[in-house]
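Each reported figure results from applying straightforward, stated rules to the coordinates on display, with no laboratory input. Keep in mind the model is a prediction, meaning the values are calculated, not measured. Cβ atoms are built from the backbone, for glycine too; each structure is taken alone.
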Structure P
Amino acid sequence: SANYTGAARLAGTAAVRTGAGLVTIALPASIHSAVAAGLTEATYLLLPHELGVLSEPAVEVLAEHTQQYDAMLLGPGLGREKETAEFMRALLGGTERRTAGFLRTNERTVQRVPLPPLVVDADGLNILAEFPNWPSLLPPETILTPHPGEMAQLMKCTVAEVQKDRVEVARQKAREWGHVVVLKGAFTVVAAPDGRTVIEPFANPALATGGTGDVLAGTIVALRAQGLGPFEAAAAGAYLHGLAGELARSSLGRAGVAAGDLPLRLPEAWRRVAGEERAL
């Protein structure tokens, strides 16, 4: 949306820096210039909108292109307007209740759009939490990347309940929902429906700044697009993101790190993980 143009740019830049060969950003036509000026490496799919907010008609345009993509990220910069929720409902399918005042007027089944492997982050999670039986609307083993507040919304509980036992919460909900859960925070927990779990070794305050979650989501979706399985992409992406944060803190100091600094360190993080020697 117009209020969060930086989110798409950060996620897109992270995807480019993590090795995605071609990144396409789908966005309202009205904010194309603001995003494209900061990310010239991406291509753009311009969607119809209402005053800068995506709404249900945008799904028809997006549906014509989804088969072209190896993976898709839904959520960064999306916004939480009513029209945006209608867009997500139409995209994911399921049963929609239409009301007039306080009276239900009719109920209809919305056609599910064929989707590539999916990562859901940020406002995508906030809107998803409002849908009944939302796990069934997603492709199998979708990757969910909530911070504790978003996890609490998905679970219909308090943040304190999420934080009380982060590992067990992530494991239990990954199994219950049938999707990969990346529970962000100090020592991010990545859990798969089959019980596999990774606790990332990073607790960096610099990764709590605004926009760093968008970078993480872009990193994960890029790895998913390159053929990694959902759990592997999530675990590797969270590790690369954490290592990039450590590299940024080492050179800039804890207080000086901004989200935009992280994508620039992703190639170095990747090189260290791969064991490649520093270029001369």
Structure Q
Amino acid sequence: MFNYLNLKLKTKIIKPYIIHFQTIDSTNTYLLNNNHLENGTVVLADYQTSGRGRRGRKWESNPEESLLFSILLLKHPVNINLMGFTFASAVGVAKGLIKVLKNQKISLKWPNDVLLNDKKVCGILVESRTTGNNLNKVVIGIGININQPRNFFTGNRRFGTSILIETEKIHERIIILKGVLKELDRQLRSLFNSGLKYTIDEWKKYCDHLGKTISINDGHKSLTGILENIENDGAIVLKFNNGEKKRFISGDVTIHKESIYATGNRYW
């Protein structure tokens, strides 16, 4: 069962009426499998039993501690790839959090993570249904850690954080949702009207590891080099010690950063 929430948003793509579930398997799955919903429909859940992230990973969260929502897009330019939706969504989340959270560092990590004080606070999963070579349905899934306590971030989650931890106070999830949806709407319109290059240029403003050492695991091996550029299709270019350069369109990135610890580096 679900109910409708009227957020009274003055948005042009995203609908102001939110479909709200207390529990659902996955907000992405719901939008992908339902063909009667309008462009801009948003589905929000307090808890997901089968939430997922990139590469089939499970997205874990306790009930009512996160923002778990997905956006349905049926009308969009045909020349935009899924990376474009990922980048626009990341910029939208970043700008939304910056407006809600004062004096906190918000940055972006390629390709789909939003960082709060250098720790992952949000992940984005963009999925699609196609007809031939055309995307006819795009679903943007977003999970933001809001009120998880510190003991939630153990094991595989140890590199993450929540807004509660970083600000030391409980936050109203709906207030953050409204701020983020407003910025997501703006960034999607910018993507549609100005193209992917504009969105990538915006994304770069929030990326503080351009020109820095990173490692990328492409599913076969891990390579380390300098992140030289993010190209106009969303691919990254790494430059290695021997001067060779290589493009990557997907993979898991680890940022290397100098630390005060004797081990020399820390990773997240």
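Just a few scattered comments:
- Comparison of P, Q - label where FRET efficiency 1/(1 + (r/R0)^6) of positions 2 and 154 (r between Cβ atoms, R0 = 30 Å, to 0.05) is highest: P
- Structure from which 17.6 was derived, mean count of other Cβ atoms within 10 Å over residues 26-33, options P, Q: P
- Looking across P, Q, the calculation of Rg/Rh (Cα atoms, Kirkwood Rh), for residues 74-161 alone that yields 0.98 traces back to P.
- Entry that produces 0.65 once FRET efficiency 1/(1 + (r/R0)^6) of positions 194 and 242 (r between Cβ atoms, R0 = 41 Å, to 0.05) is calculated, selected from P, Q: Q
- Source structure (of P, Q) for helix-only ellipticity at 222 nm (-39500 (n - 2.57) for each DSSP H run of 4 or more, over all residues; to 500), computed value -7000: Q
- Read-out P(r) over Cα pairs in 5 Å bins from 0, in percent, for residues 42-201 alone, computed value 2, 9, 19, 23, 21, 14, 8, 4, 1, 0, structure in P, Q: Q
- Of the structures P, Q, the one that 18 was derived from, the read-out being relative contact order in percent (Cα under 8 Å, 6 or more apart): P
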